[in-house]
1. Starting from the value 11, 32, 36, 19, 3, 0: which structure in P, Q was P(r) over Cα pairs in 10 Å bins from 0, in percent calculated from?
2. Kindly point out which one of P, Q the value 13.2, 39 was derived from, the read-out being Rg and Dmax of the Cα atoms in Å, for residues 23-78 alone.
3. Suppose relative contact order in percent (Cα under 8 Å, 6 or more apart) works out to 30; of P, Q, which structure was it derived from?
4. Kindly point out which one of P, Q the value -18000 was derived from, the read-out being helix-only ellipticity at 222 nm (-39500 (n - 2.57) for each DSSP H run of 4 or more, over all residues; to 500).
5. When you work out mean count of other Cβ atoms within 10 Å over residues 39-46 for each of the structures P, Q, which one comes out largest?
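Where a number appears in this text, it was derived from the coordinates with a stated rule and is not lab data. Note that the structure is a prediction, hence the values are computed from the model and not measured. Cβ atoms are built from the backbone, for glycine too; each structure is taken alone.
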Structure P
Amino acid sequence: MRKFFRFRKKKNCKIIYPEDVVVAKNFNGNPQIKELNEISLDEMILDIGPKTIEIVCSLIDKSKTILWNGPAGFFENDNFANGSIKIAEKIIKNNKSNKIYSVAGGGDTVSLLNNLNAINNFNFVSTAGGAFLEYLEGKELPGIKALN
């Protein structure tokens, strides 16, 4: 981990991580908002908290392009879907006003966007998750290689 942070500093790369999260003891548990240092060993992080949502939405407002790969939480349970929904709403709002170019990737992200009836509010949507990211990294993918 230290090596990662040294590399980040050397490359002048800003890393954003949650300031607060929504936790529960199980997937159907009682949601509680906590700071990172307040999480118990028997709790699972299942969504981002309101402070973190605000930070992410602010970053979206400052961006010209959004690449979204993966929901912010366990969106299948309404108690833990708020972060993902707020992110989607902010991207859609900015996309409709032509402030950003939006790209979404990954099966879970597509599932969330389908649940929100929001697929058509993104410029590009890919069902591939990991392969999508590998393609963006410039790696040669076997399926694309075969088509060429």
Structure Q
Amino acid sequence: MKILAIDYGDSRTGLSYCDRSESIAAPLGTLFEKSPEKRFIKIKEKISEIGAELIVVGHPVNMDGSKGPRAKLCEELAKRLEAETGVPTVLWDERVTTVQAIGILNETNVRGKKRKDVIDTVAATLILEGYLDYRRKKAERESQDE
């Protein structure tokens, strides 16, 4: 199944995708757009461009499980994307993806403007990797139960 993952932000939105094999999450890039409506249109264009069959939206719940304003925005985005594209959409807990992304960029010595430009794409890729791992483990459990 072709899956698109989104790390939704106010001015930068990271995107990642996988092909039907679901073997690896690949970075798709960062959308730089401050206008919420233009950002939404660009996301819809990417969904169409890659032929996404599922959308995974990073859901930034707080460490205690509560939801802040950003989590609610992501929930609204997921609902609207599903309603307007017809593509099923899921929310995926992204509590530690930005911290992981920073760690990866530190290890690869990516700094300054370059870091700012790619951190959201790295976060989207980590969101998708987490979701793909979940799907694999779920499929394994289901096959063992048969």
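1. Among P, Q, the structure yielding 11, 32, 36, 19, 3, 0 for P(r) over Cα pairs in 10 Å bins from 0, in percent is P.
2. Source structure: P.
3. Answer by label: Q.
4. Q
5. Q
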